Structure I
Amino acid sequence: MIINKSNISDFGLVFNSDNKASVYAAKEFNKYLERCCGFKLENYKDNKHFISIGYNAQSATIIDGADKTTLKESGLRIAFKGGNAYIYGGSDKGVIYGVYEFLERFLGVKFLTATDEVTPKNDELKVEEKDIECNPCFPQRE
């Protein structure tokens with residue numbers, strides 16, 4: 001899946017604007033996308049594809065109750081279906097962790113400390129469509 005090539009993208013961003021964690025996660029996603037690739041995703045409208053963050057109308061089509069119960073509070077899942085990406089978690093915290101996991105795996109962002117990070121430049125954002133699930137052993141990360 002190619003999300004961006006030469007600052008051109010057919011993707012929009014979907015998130016629940018009434019959920020503070022989803023709003024924060026979407027802002028973080030776009031902040032690092034702009035730092036690495038030089039552009040931000042607009043809110044999903046008539047785009048061909050989307051990246052869904054958290055629980056919303058689009059993610060409800062692929063997430064069922066059983067799916068949510070397999071994730072611990074800090075757990076996360078990045079799923080792909082129909083040319084779209086879905087980032088969600090076992091809680092609001094898991095959603096935020098899911099965005100950071102996406103940024104690390106696919107953009108190459110490295111969060112070294114609370115104040116030190118590496119944000120490599122990417123002309124093309126290509127994502128392998130392989131579902132990822134992570135349930136950390138520790139309930140809180142620092």
Structure II
Amino acid sequence: MATIYEQLRADIVTALKARDSATALVLRTTDAAIQRAAMDQNKPIDEALAVATLRKTVKTLTEAKADFEKGGRAELAAANDAEIRILEKYLPRGLDEAKLGAIIDEAIRETGAAARKDMGKVMGALKKHAEAALIDFGVVSKLIQAKLP
């Protein structure tokens with residue numbers, strides 16, 4: 001099975017052949033961001049780097065979309081929304097809420113966290129978890145705060 005990065009590269013060629021310039025532009029920009037991240041970190045492009053860069057790009061686009069909506073720029077918000085939909089196809093599916101809750105409970109038990117001041121220990125344990133790549137730590141932070149007194 002092709003990696004996310006290989007699939008993205010193949011889809012650039014497909015978009016160019018189909019003369020879909022909007023999709024090709026989004027994918028080329030993302031390809032450049034992944035290559036730039038690899039150069040900045042001085043390491044080869046791997047699955048983790050591609051996923052991290054894609055998540056960062058989607059997060060930036062989501063924030064920009066919210067700002068455009070706040071500023072009354074519906075056409076720019078729609079353009080960002082289209083880019084987000086294109087890029088989300090390459091992100092791995094996250095964990096369902098029940099499984100995520102079970103992983104958080106396990107991490108709380110392992111670390112012995114009893115209060116919110118122990119949240120850093122729990123987050124550290126979750127980052128070392130086998131399925132850390134699928135975890136959205138922004139959501140996890142709120143869930144941990146809700147579980148710890």
(message) Given 2.6 as the derived value for distance in nm of label points 7 Å out along Cα→Cβ at positions 93 and 109, which of the supplied structures I, II does it correspond to?
(response) II
(request) Could you tell me which structure in I, II was used to calculate mean count of other Cβ atoms within 10 Å over residues 53-60 as 19.5? (result) I
(message) Matching task: 0.40 is the computed value of FRET efficiency 1/(1 + (r/R0)^6) of positions 77 and 125 (r between Cβ atoms, R0 = 35 Å, to 0.05). Pick the structure from I, II.
(response) II
(request) Assuming 18 is relative contact order in percent (Cα under 8 Å, 6 or more apart) as calculated from a single structure, say which of I, II it is. (result) II
(request) Identify the structure, out of I, II, from whose coordinates helix-only ellipticity at 222 nm (-39500 (n - 2.57) for each DSSP H run of 4 or more, over all residues; to 500) was calculated to give -7500. (result) I
(request) Out of I, II, choose the structure whose coordinates give P(r) over Cα pairs in 10 Å bins from 0, in percent equal to 12, 45, 35, 7, 0 when calculated. (result) I
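Rule-based calculations on the coordinates, nothing more; no lab input. All values reported here derive from a predicted model rather than from experimental measurement. Cβ atoms are built from the backbone, for glycine too; each structure is taken alone.
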